[in-house]
Every structure is written in C-alpha cells, then in structure tokens.
1. Between structures I, II, III, where is distance in nm of label points 7 Å out along Cα→Cβ at positions 72 and 304 highest?
2. Tell me which of I, II, III gives 0.95 when you compute FRET efficiency 1/(1 + (r/R0)^6) of positions 16 and 224 (r between Cβ atoms, R0 = 41 Å, to 0.05).
3. Work out the source of -16000 here, i.e. which of I, II, III gives that when helix-only ellipticity at 222 nm (-39500 (n - 2.57) for each DSSP H run of 4 or more, over all residues; to 500) is computed.
4. Looking at structures I, II, III, which one was FRET efficiency 1/(1 + (r/R0)^6) of positions 80 and 216 (r between Cβ atoms, R0 = 30 Å, to 0.05) calculated from, given that it came out as 0.10?
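No value in this document is a laboratory result; all are computed from the given coordinates. Since we're looking at a predicted model, the values are computed, not measured. Cβ atoms are built from the backbone, for glycine too; each structure is taken alone.
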Structure I
C-alpha cells in the first residue's frame, strides 16, 4: 500500500429530517446563493419547496439557474459564471444529481477566474480558488456530493473532460434518499452501475497489499447487488434507497482509493462515448465494464477477479480462472436483469464512431493505471462491446 494523505471537509446531513441543519450550515457560509437544478424534477417531487422553505427560514436569499442537462455542458457553466458575476453569491448550491453538482463545481471555479471556465478542463488554467459549493443530492450515482471532481461536456468540440481540486469538495451535502423513490427504473439501474464502476476502478489497482480497502470495496458492491433490485421492484422501499445513496457516496469520497492508484480506463473510454452520443454515463459504464474485464483477464488479474466473484457474487469455485470468468458473467447478467443494454450499438453508437472514440480516449497518452491501454487496445474493447 502506498503512503497517502486523506482529508475530506464535507459535512454530511443524511435524510430530509436534516434539512434545517443543512440550511443552517449553508447560512454559516453565505446568506446569498446561486441555486442550480436540472429539468424541473425537484419541483415535481417537492424538493424545491422543502429546500426553499428551509432557506427562507434561515434567511438565505437565492437566484436560480435551471435546465442543467445530464452530461452538463460548458454553456450552462458559462451562464452560471455570468450570474455569479452579476449577483455576487457567496456559495453555489446544487439541487439534483451528479450532473447538477458537477456543473455547480465548474461554476464555482469559473466565477473566480477572469477567462473562459473551459480553460480548467483543457489544462490552460489551474484551480487556485473557488466559491464554496453545497448540494442537496437527489440521485445515488456519481459520488460528486463528497469529492473534488467535476466532468463537463463541450458539445461544440464533442469533448467531455475532467477537472479536480480539494477546493470544490462541497462544504455541506444533504443526502435525500426519499427523492429517489420516483426515479424511473432505468435511472436507478444506471446510477447503480455508476456506483459499481467507481468501485471497480479503485479495486483493480497495481498495489497488491490493500486488504482493508478491498474488503470495503466488496461491501459497497454487495450493497449495490443486494439493494438495487429491491429499489427497482419496490421503488418506495426506504432501506433500499438509503443503502444505495450511502453506497454511492462511499464509493467515491476518497476512502476506497487511499494508498491505491486505481485504473479509470473504463471511465476514460465512456467519457468519449458520451461526448459523442450524449449517452447516460452509467449506461455507458455498464456496457463497457464487462468487456474491459474480459480484455484484461490474465494470470496476473485472475486472483483479483476470483476474489471479487467469491466475495460479491458468492460464487463457490476453487479454481481462480473459473471463478473469475463466472464473476464477470454474473456482472453482465446483473446489468442485463436491470434492463441496461449490453451492446454499444443498442445505445446509439455506430460502428463508424469506434475508431474516433478510441483515438480520442488516448489523445493524451495511454489510459489505465492497472493495465495500460494503447489506442489499439481501446479499439479492440470497443469492437467487442459494439
């Protein structure tokens, strides 16, 4: 295990009963906020009314920016930055899922910068300051509510790029499992796939001695495998919603990756897929992950796959090769059972797109910390998944 430094300053308030505490924590930072949300679902499931009522009680004034899309675009970021410069809020508050939170983080860094916020994603600028961020989470998926990552799309250039800094870890996040009860089944499934992919990206690491992190990772995966089908069959089951939301946070708040390098090749591939097609991130990850596993399955990786099969899927097989392959098959079947497409072609990717996706994936060099992948490797995985 590598040496590491870990610090996460995010205050978590879990559940709607903590709404007043959340508003009080926001007020301590600023009484004037930019409130960011998506297509209006928070006005249908009463989140907007509850949140704004608590802000009124706490004496928090706000301006609104709505219409943030999945795979949030730099155009929304630029509009948010414009509003910040015009109205001078002291905090950006995201109400929604990971897309809204990522957009809020990008606005927070852009508001403190004189140039175009896209510069942070292309490497032309470094993050040195940011407005504080808070969020009211309404979807179990990305983990953005407790980390310093943001991913933004540029639909003009067909790029989807990442920026990150401890400065954009939310100061306080309210996790609201109740708001997820009205989600369509496919959205719950895609969110679950996103959570699991985050765990896989950290589980498969060049560091061999990471017993505690690996057991924690397996517990998060078992939670997803146990409770996602319940949430889909019983949408208002409170324990299913609670467990999935907390799993999503634990999956990417930094704990599972302490002392490990991780891989992230599948995420890099999927970012290029969704940059071109606007595919839902979790669906793209669910399609690609089993094919990435097939590709890197060899003598070195077999013990890890075997452990995953036994601990997560309860596969009773003594031979590592057989256990590992059965584990990959179990994952593929799990996604299929949640009605997630298993082929890229079924989600809008054409065969002609594959070389472009492969080239874009490695435009800054090989990807993958566990197994380094060149363009030819990426293209082979994409063809298998197509």
Structure II
C-alpha cells in the first residue's frame, strides 16, 4: 500500500487538519453557522520574488464541485503579487470550512512549482527547458508537478503518465544505463538510432566513459546528420570549468562541420547557472530544482461575516477586487464596490478575480494545459526576474 490519500479522502475532508474537524463539532453542538466570505492570499513569495504563477485550480475544482458556495477566482496561470486575493469563497462556513487544508494544499504546491518553472524559463532566455525531476519526488504526485512545470512555461515532461495527462509526447532519450550496458557510447547511440522511432530526436549522452569533447565527436561522426544533440549530465560533479568544457565541445563540433548538433545540459541546473551557460547551451533538462520548488504560503482567512467586514489582525477586511492595467501591468487591490476607472498610464483596468463557481455550476471552464502555458509565456514577456 502506498502512503497516499485517495480522491475520496480529499473530497470528504479526511485530509484536513484536525482542528477544523473539532471546529465543526463545536459549531454543530452550539447551533452556530454564519454566512462568510473568505479569501486566499500569499503575503510573501520565496526569495522575496516580486511575482508568482497561480495554478492548481483544475484540481481545486474537484473539491469545490457540489458545494453550496460561490467562488471568485483568478484564471489559472495568472501572474500574482503578494497581498492579492487569488480566490474568494462565499457561503455558510460549515459548508466548506473543513476543506481548507486540502484547498490550500492543492494550490500551494502547484503554484510553487509553476513559479519556479516560469523563473527558469525566463532565465533560459528562449531555450527549451524539459522536466527531469520525477526521480526526486513521490511518484503519486509526479503528474501534478510536471503539469505545473509545463503550465509554468516548460517545453516538455519526461514521465509517461504526466505526458498523457497533459496531451503531450514524453521527452527523453537515453540514460547512462543504456551506454553502460552496451559497453560504449557510440555502440549505444547506433543501437538507439536503429531501434527507436525516427520521430524521436537523437540526443546522446557524452559523459559516461571518456572526455566529453572526444565522445561528442565520436557520436557526431557515427550518426552525422541524424544526431540532433549531445547531452552533458554531470556539470557540477566534474573537475574544471564547466562553461569552458561546453565552449570546447562547441568549438570542436563546429570546426568539423557539425554545427547542426545542439548541446543540452542537465544535472543540478538552476536559474542561477543559466546566465553563464546560455552562450554555450541550446536546451536544459532540470530535475531537483523543480521538485524542490518552494511552495507558496497561501492562507485562507475570513474577511466578512453576515455581510459585515471582519478579519483577524494583519488582514484587511471586506471583499475586494484585484485590478491589473492592460498596458503597464500595474496592479491595484480595491474594495469590491469601488469602480476601476483608468490607470495613471492611461491604460484600462481589468479584473483578475472573476466569478468561477456558483452553487454547483462552474462559470468558466478549465483551459487545457497548452492554453495555460501560452498564457504564462505571454505574461512572462512583461515580467522580469526581479520586477
């Protein structure tokens, strides 16, 4: 038996913190229940980053489905900033309060992964980034993590099930194991080329036995125009300057007429290394960085009871609008009743927080991951790593 909760456990609140169950017991015994509005916000972002990517709404829908509540939500893939409500629930507290733990968990981790993915994609400066992190996470959540990375802008996922769920082909060619078992890099490359569907790009590891430069040239001579790329997988466990190694490999390939062969790197890659590697690299495989992505610390708090603004200390009470200027991408959080008008730059404000669910009916459908990814990449054009 795997140590995981099933869908029924999540929907029925058996994955909640026990104090919510005890709260429900007290409220029921005392005959207390009130109409509330509760909002979900994050006060600060990992590394004090200026923005994050909101995702997890598709799974959240499976918890909300059938509840007697109204929900306003941001579109999945929306770039958010601290102190902006991403979700607001209106209903009798006992109709949804016990589900708070699960609701937050579904968006906290997914949004953390999507945010890290978007930052890596920005740092890669247009180069493809592929998810290689499945071996660093519990397999039950691999599809969620890889979906979130894809929504965050990455170009492919490596797990078969993840690819099936998002409607993409899985990415990846050969591990070191194939080369070790075949006994030689070129032998393994030729076998792969003979057996595997021609639609799969020929990307060959060149750091199993010998110097990367030597192996790259041997493989290029063997496969010639069929070789799409070579991959170096151990950049930070090798002696020497990795950027210099990449520069040498590129030089030797170009000098011998193999300019078409691209260079991919993987193994401990993070956004901080990409700026130095970009001049020599055509694509990245990123693993532990995405599985270790810090969650976003979303919190769900009551801001209104029976139509009266009321919140705990440190929270601004009352229902709110989250506005974004379509021209300069500046945000503004205002009371729900306040009109938007125009931004100081002259651009029009538009609402990020819009009606999503109303007592059993979803008011806008969840988009396909490909559409969410395009939405993220479009926004990424207007957001820098530090602004």
Structure III
C-alpha cells in the first residue's frame, strides 16, 4: 500500500458506513512494515472509538471490506499460491491435488488473466497458432476503445479508479492515459492483486501460464509500464467503496457488472465515487451466472415476455440515465418498473455518452478460448444536480 495513495484516497471504515452511516477515517496502526513509502504489512484501524474495526495489509495489499471475515474466509487461500517453490514442485502438488482442486482453480484464473494482461511483453510467448487464435491484451483493447468513446477525458484527472482490475495491466494503461493521476486498482481476487503488485513494486511479471490440463509453464520477465509508480492495488468491495463521495475523476469497470451480487449497487457506487464532471467507462458482456449474481438482480437476460424481451442494453441505459426511461420500456417518462415508480429507481447524477461493441477473447489453455461480445458504455457525472437527483 503506497503511502501516497493512502493519503490521497483517505479510506473510510466500511463497517461504520454500513452500520452507523458515518464517515470514520482509517488510521495506520504503529508497527507497520514499510519500505520506501510502501506499507508491506500492517493494520488499518477505524478512528471511531465506538468501532475500532481493523483491516489487514497483507503482502502490500490492504483488505478493506465490511465483511472482512467472509472475505478472508473465502479468499485467503489465494495467498497460498507461493512464488518461492520451483515450478517442478508446484507441478507435483498440482498433480497430487488433481483437477478442480482449489489449487487448480486458482492457477487457472491467474493464468487466464495474467496471460491476457502481460503475454504481449513475454519474450517466450509463441506466436498465435492460427489467424483466429486469441491474442493477449483483450482488456487493454476494450479500455482503449472506451477511452476513445469518452474523449476528451476530464481535464487533468487527479484520481482514477480501475474496478475489477484483475492482474492490473489496465490500471497501468489508465496511468499512461492520465499523466499525473494516482490510479487505484480494486479487485477481490488476492492472487491477481499480488501479481499486479509485483509489477507495480518490482517491475516484474511472474505467473504460471496454463498450457493444457494441469500443465503450467512458469513465466517470469521484467516489465516497466509507464507511470507504475502512480499505481496501487487494494482489495475492496467495488459496490461499497471505502472512499468519500466524489473521490474519483475517472472510474473504469471492465467486465465486472455481471460478476457481482448486486449490479445496481455497483452502478450507484460508481456514480457516487465520481466527482462532478467525472467520466465512467463501463464494459460488460452480460454473461450472467447465478453463482455470482442472483437472477432477480440481473440486468436483462430474463423475462423475455416483457416490453424489452429480456434485452440488457436498453435496461442498462435506463438505469444509468433514468430520465430516458418510459413506462413501456422506451425513453422519456416514468420508470419502466411498476414496483419502483418515479425517478429514484435508477442511478442518479449521470448522463449517458457514447456506446459501442468490442470483442473480448479469453484464453483458457493452448486449445481453448472463449469469445465475448462486450457492450461498451460511457457516461459523465453531471456538474450540477438536477430534479432527478433529488428523487433518488
């Protein structure tokens, strides 16, 4: 955790925000392990005497979530993907545990995101096996398309959020696109955050690239992306960010909307995080899965008998700009949801900008990949409140 980012973002206690509705600051407790302005291990403590909730900093990653016990109970195993074992020993452990084990699942995820993020800089990466084979950098290409759609960006953004940053390459690209800004990558996957942190802190990429089945090839090479000293990575709940409203001048969320329990809460949280005039960059393939998002919370993808026939794109647009929503699912007029009439049903304070579509190739192993068609949306936070804002 970089001291520069801790000071600039001034995180707040999510437990106080949830239970007390108060904005209590987090303080770094004495005894933290630091190196060159980077907190490698320590504890953040709520300044509110009635709370004093604690949040750990592990391997340089602060874990700031209201459901800390649940988060660590589900994700602490991701910290066990050791990088001090020889590749042969790790392969033997993987074979012993077998397919679909916690280690296999963990390594597959790191391989998929690590490959897309950094394989373009890997001197050992083979050329594509065929013209239609996936190429690394799908997330970066989607981000570039969104930046083009959103141009011009807010003037001289000071703070940028990359929600669902995964292995972190898009966070570095955002630092390059916003010179001088402090970029904060947010994710819940601790293994991916460790990969990203290694690049930010050491200028080195290290991960296991899945070749086939349980066979992984160790990849380790230097990488010094521009602006990496302005990038940090934290583990937070993207739908309940521990920051003051209006903290970010630019918020990006690539392929995150369909991976959270409450997509509407995520949209509202992003709008709250934006400063007036700030820009939102959103990409999603609407690839819903009930294990991640309950059916009732999906944005489209069901209720094909309704006015929009289950289409996700118009519903997302109405959520982001409720002033365009009509009772029959068209633009203009009241809410299309009779259970939640009026302007408070959507996300207040945003104005829809440009839209687009872009392919996103996800590599699983040498002989398997998934191709998504990702929907792109940009929006701006209105500089002045409107009547719509007062109803939400």
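1. Values: I: 3.1; II: 0.7; III: 4.6.
Across I, II, III, distance in nm of label points 7 Å out along Cα→Cβ at positions 72 and 304 peaks for III.
2. On the way: I: 0.95; II: 0.10; III: 0.60.
Matching structure: I.
3. Values: I: -16000; II: -10500; III: -8000.
Corresponding structure: I.
4. Numbers: I: 0.30; II: 0.10; III: 1.00.
Considering all the candidates, the number was obtained from II.
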